[in-house]
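J.: What follows are several structures.
Any read-out appearing in this document is the output of simple, stated calculations on the displayed coordinates, not a laboratory observation. Please read all numbers here as calculations on a predicted model, not as lab measurements. Cβ atoms are built from the backbone, for glycine too; each structure is taken alone.
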Structure I
């Protein structure tokens, strides 16, 4: 395993803790491009042109996907976005636990080779990440709500507190757990965010507008002393927070499905995207080709309770599905 960064200080720091540094990756099997969103396409094109193996995989970690996936034409590229991180920066912020339990989004397309997707899925699952397949455009719309706007709101709240503390120095000393929880992400690396926010400007603007409308409703309810309205707003939020979906992790909670795939482009993407639409997590995935090569068999492991729901949907989509 090797790595490289254009900042020599980062390379030196990484080398000092035992990471091998090399710009040569032509014979690599897997390359992750970890650069600001606006630079991903250029770097990915450079990487794919240097890779010698047709079986090599290239992925990225950018927080936007549609413009990147549309621009990169090499089928060895599979867009990705691990929803994990911390306020720590640089090589010394690395942790073997970083991806455990996180959602790692992949955006397969009709041109994604099933074998490459299967290998990447298995690698990410070995890191104990929860792999989710989503269409690129859907990813960007959902990330505006789940990631991009929350980061902006955390930043705005932190800046408000910082400005207020200029007049009331004790404020930050009194900041309690709730404030620290809400503003933790504001401590992250700001350099990645301008590209993400600008590339996803439409969805971010729409979501911010909706949030501003909700805050205006809160202001009006407070001004009118509408206790019932305030209670309902906070009660609905509390209920929604408690009902955030969990995930199965034990083998006895899983069921294995066998799905026949015809030898046509995009069949794997159809299955994985359908599972994501139904909130069915795929915990393991394997591709087996038939002797005739006219079709293949997809073997997936999913939550046992959600299995019948996925079987029904895939059957309605025309797939032949059976339990293994």
Structure II
């Protein structure tokens, strides 16, 4: 439970289990990934949900109960979800791009609706996606946000007909993006300052660099997955004329010289997470083992603050995932 912003830890406590309303599902959460956005919220550098609030926007679980107007056939199905709940009426929502709705109702687990760092959570049935049986709960939690975003970014690159790409940031998002692009026969270099993450990428066969400054300006696309101000100017300088700069991890840049954009006729393209279609695509790629996933480190729900410390200190080589054991399961096992 997030009780204040900023905060350096979450409170583990008991709350009443919510009841599903019209069109809603009650999900017994099995696993939920921790994202960099969670750390930014805690630090007060991102979204500001109103406390008390349950974070966790990368959940997967089993449908436990349904609300009125929802088929009982949902019960027992393993699902994940699209995080963004739009107004449902605007052109963006009508086209499947609820994440771009100008009147967002909620980003589940981020703002407006409680998330998956809990035993149960409520989800509108229309936002859910069935999970391929070939994937474990922890694997799905690795893909919910980072995977959908990677699929969206990969589409932008491939539609531009690009062959040489620099991916800046080798965390779960950057690794998944590099995997998709390499599976499509693109030449990819991944920039990652953390030794533990560079080692994982190297073991998977990716070309890696420790910093942007060590690279030659010979790329057709640069994808900023880091969201670090210094990366923007340096990343733009890596591009050839007519190159593409993808903003995936965003930040505020106080002093930015755009002359390089004009002189090389560069393109800047934004990527905000992904749609239901993008999430379905990445789940299918992973289920078919067409891409490899980052190594997964797991913690129990009552160890979530230990996981946050490990992430902040750069100890997690891949993806951090909270696995949730329900009280009835503990009683049955005993």
Structure III
């Protein structure tokens, strides 16, 4: 099995998850690390048995390097991702791909132009319970869809925002709770049921100081089928609650909380339904509802493993850049609807 060598751009909190996930995948190895701070790059590289680089160009020129993980602030993703793709490397990029659709499309175009994989971090799609829910939706078990909603009522302290100068800024965070925390739930919702055709919204900053972005948001969704839905997202709901997705139709309903199915009922029962609802194990992927460090590496590990296999097999990764674009488009539509105070259509 060909060893896949990974480089890492960025040495912040989420970079630790990438490094540990790479180490947990057989046939994958972290070989190089770059940070704008040479001291941080050196310390991080020594901790994880990799080589530190003082420039991005030097990292990308490392012999044997196959792929690069982007773990920098959101507004810097395009810089590292496009450079890596132009250097012929595959890319595994943290969410969101970028903070504007123009930058997102630039990254996607660079991947296509260079014939390299662009994989996006959305580990909630890899959950076992999420997979069961998607299969039920695709099988038509819900009948006519009526309500498809997502609730991300988390908590972040003021200290969380104060710890990083980029946090809570429009330039580098892109937005607030929707772009940083809520994007996982929004991506999972649209992956399950598709994109809404129209949104209305209100956003506000209710409980945090010195941030330029929202800590609370509510959106009303209308889907092409006529189904309705709601998004509630906040980092101001102490102590923080599980991300919850509710799907309902005229023949069934289901609720997903942190990749655990908590409600599963259909008019037309099938063998295995009782086993699904009886499962009591909590999500293997962890939850960042109250603490961003409370997630574990399993979601990242599964995606690193998938990308490594995709590179060896010459196929696309499970979550491509094009797939990750939808969440950014939806969030930007919500912001536009809130700013204009009117409905915004997604075409």
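J.: As an exercise: mean count of other Cβ atoms within 10 Å over residues 92-99, calculated from one structure in I, II, III, equals 17.4. Which structure is it?
T.: The correct label is II.
J.: Which one of I, II, III has helix-only ellipticity at 222 nm (-39500 (n - 2.57) for each DSSP H run of 4 or more, over all residues; to 500), as calculated from the coordinates, equal to -8000?
T.: II
J.: Just checking, which of I, II, III has the largest value of mean count of other Cβ atoms within 10 Å over residues 164-171?
T.: Structure II comes out on top.
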